[in-house]
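Peer 1: Input: structures, listed below.
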Structure 1
């Protein structure tokens, strides 16, 4: 049986998940918040998390889950998007490498993975944030996008349970299902052939391809460079930061 802990207002589900993981809460424990005051994304970027969104974190500690972040990040993203597509009307979402789901260049959902090691992998915390039913007026100036007017259910728990079930199925099927999952992701990644800006190098580049383990291949100054999943901070042409 899956343990799901529902909370009202807190700093971040990631923070609570780490605390509970250190206390020994089991693999698969889920922490859900109505609102986060200090939601965060990669590189400690602030993630505005008002009421209406679906904000949750999962504790993963299975010994069988020795999946590197590139595979895990792609699997989580695909699981979320597969479920969202089931409930969407009139719009089509896509991935922005490595961990965002977006619409028309604006962020709809994001994924955060934090792994804790003590000589070996101790546990992983996966955070997911979806602008599911957020009032569009609350985020219109944040280069984000709410699905409220395009979703066919107003029950966030239905979406949560389906995401958790889809994620469990996809994780249990790994690595045999990896090709199918990777192809789903790549087919919804529209930036191959497009320009990007490498933030930490202050350098322009072009997306050439994705590697089969979820990394990205860039062309910079006539030099091809490969980066592992999440290994570089990119700004894609025509998208929010």
Structure 2
């Protein structure tokens, strides 16, 4: 895969970023619907792969730190999760396999329906690339779709098993916690989900610039809730 280094100029719209490669301007596609304000600003370094859409490039990682970069591409985050699970690198998901992607659940399409031995689990994956100190956080902006996902996972927990996986795709963090200022309703729904039996998990990954691969840093990143509860989830 051909990789290119670029410099961010500005975010043009929800899915397009203006970049520079060797002082020439281009447009790059992004698939992360968050605001990403701390990343998509002038002067930040980014990493590109070729894109088959109307933009020539796809911006997938940004802001290198000690040889590692934050992964903002949600498709790559999900592929990394799948690969880690398939290779037995996630202790809480040993024995699980993907039964269905984009599984229907009430009013939502949930990322995965997992088959874990004799049990079925609806699992939604959320990108947590907002950084505040030692914390990776989600969400960085309001999300009606995210609210609906969590509500339906809570409803499902009354009769089945539900879980949320937060992917902290940032090099230098230690914990995940919900971000109240991003979406106060999602913030409260995550706490409600925990108390209703929805399992909360987080993993930490980053892009290794030298090895040119995605690296699993922590397979059980602690999830910290408002009331000081620390959970790794239980499968």
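Peer 1: With FRET efficiency 1/(1 + (r/R0)^6) of positions 180 and 220 (r between Cβ atoms, R0 = 30 Å, to 0.05) derived from the coordinates and found to be 0.80, which of 1, 2 does the value describe?
Peer 2: Comparing all candidates, it corresponds to 2.
Peer 1: Here's another thing I want to ask about it. Can you spot which of 1, 2 the value -8000 was calculated from, given it is helix-only ellipticity at 222 nm (-39500 (n - 2.57) for each DSSP H run of 4 or more, over all residues; to 500)?
Peer 2: This figure was derived from 1.
Peer 1: When you work out distance in nm of label points 7 Å out along Cα→Cβ at positions 36 and 188 for each of the structures 1, 2, which one comes out largest?
Peer 2: Details: 1: 2.0; 2: 3.1.
Once distance in nm of label points 7 Å out along Cα→Cβ at positions 36 and 188 is tallied for 1, 2, the winner is 2.
Peer 1: With semi-axes √(5λ) of the Cα gyration tensor in Å derived from the coordinates and found to be 30, 18, 17, which of 1, 2 does the value describe?
Peer 2: On the way: 1: 26, 22, 17; 2: 30, 18, 17.
So the calculation was done on 2.
All of the numbers you see were taken from the coordinates with simple rules; none came from a lab. Being a predicted model, the structure only gives us computed values, none of them experimental. Cβ atoms are built from the backbone, for glycine too; each structure is taken alone.
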